[in-house]
Structure P
Amino acid sequence: MFSIIQAAGWPIWPLIACSVLALALVIERFVSLKTAKVAPPKLLEEVISVTRNTVPGPDVVTQLEKNSALGEVLASGLRTLIANPRCSDDELRASMESTGRLVAHRLERYLSALATIASAAPLMGLFGTVVGMIEIFGSQTPSGATGGNPAQLAHGISVALYNTAFGLIVAIPSLIFWRYFRARVDEYLLTLELAAEHLARHLNTLRR
């Protein structure tokens, strides 16, 4: 592996840094976007069950808020109702929408960085290719023959090919994971929106 890095020359080091960063972002997103941390499947049913007859106390709401991202959104609606039992339906929905935007921003964290790496890695590989081509032309003799400096010629070819390949190796998985996480976040946001809508209707029915 080290011999490949040596053959690829100095342009490969930014690509290695990007690959390490992309791997760290992928691992972090896998941990942060677990279903249990974002939208536990039965949480809405439990909240509906607890609030079937009355609004729970602040301690229960605080515990719900710490449960998950979905719990945070639902707790904001309950907290608004506790603070003002006569709040309008629009105020109730607005509080959950506001919390939902904060949650959405948190779920989308680092996705733009991963997308940037996926876009920049091929360009960085192309830059390494250009550097390799410059070395190839630099190895030529004044007469134009390519046999002037075979070592420099071989090194230029290595730099060009290794950087092109490594740029694609970094970009393709980064793009795949970015699209995967993007779709997963969109699915979570839809789940949160539907759950908030369901709770809002339930709380309005409860107050009647």
Structure Q
Amino acid sequence: MKEIFLIRHGETDWNAAGRLQGREDVPLNSTGEAQAHRVAEALHGLGIERIVTSYLSRARRTAEIVAARLGLAELAVVEGLHERDYGDISGLTPIERSARFPPGTAPANQESAVAMKARVTAALQDIAARHVERKILVVSHGGVINTLLAHFTDGQVGTGKTLLPNCSVTKFSRHGDAWRVQYFGVSAAALATHESPA
């Protein structure tokens, strides 16, 4: 069995303002840095052997903080783990989006949900196949993790249904070719109730 832990990056100023955050490279704010340190402490002792991350700085910085606490010197940056490209609605608040794009309309230059699903599921399969370690941590984005949740639960949770807080933990397991969602959106404070130290 392979275990894949996924965490959403720590908070940024755009998160705090409610701005839709796609591929823009917005860094962690001070709250996000503190969140990363808390989740790093919660993950310590779980036997994680490898960390992979999105290339965007908010995810990579979160991964660096966790890696330092876990004593893992090497990070693997995976191209397919970046957030969705939201096109013209990226950077807008919900009120701004509603004003510019009424319900039922969307910008033509946005990455499609189908393309995103293909990209992120391929990235996860590649991570599981490429890395021999049994316990792997993936640091990515809310849209990416929700897409995977929707894929593995046939839409019961995930995109459009699940809000994943910054630095929350989600866990998948893989037995052969079969994937299972163990839990999702778990806070650093609650992680110990879901996991026992290795």
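Values quoted throughout were computed directly from the atomic coordinates according to the rules given, and no laboratory measurement underlies them. Since the structure is predicted, the reported quantities are computational estimates derived from the model, not experimental observations. Cβ atoms are built from the backbone, for glycine too; each structure is taken alone.
Below is a table of values for the structure above.
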read-out	value
Computed -10500 for helix-only ellipticity at 222 nm (-39500 (n - 2.57) for each DSSP H run of 4 or more, over all residues; to 500) - originating structure among P, Q	Q
Test item: Cα extents along the principal axes in Å calculated as 93, 28, 20, pick one of P, Q	P
Comparison of P, Q - label where distance in nm of label points 7 Å out along Cα→Cβ at positions 32 and 104 is highest	Q
Computed 15.7, 49 for Rg and Dmax of the Cα atoms in Å, for residues 112-151 alone - originating structure among P, Q	P
When FRET efficiency 1/(1 + (r/R0)^6) of positions 64 and 160 (r between Cβ atoms, R0 = 25 Å, to 0.05) is computed for each of P, Q, the largest belongs to	Q
If distance in nm of label points 7 Å out along Cα→Cβ at positions 40 and 88 is computed and equals 3.5, the structure in P, Q	P
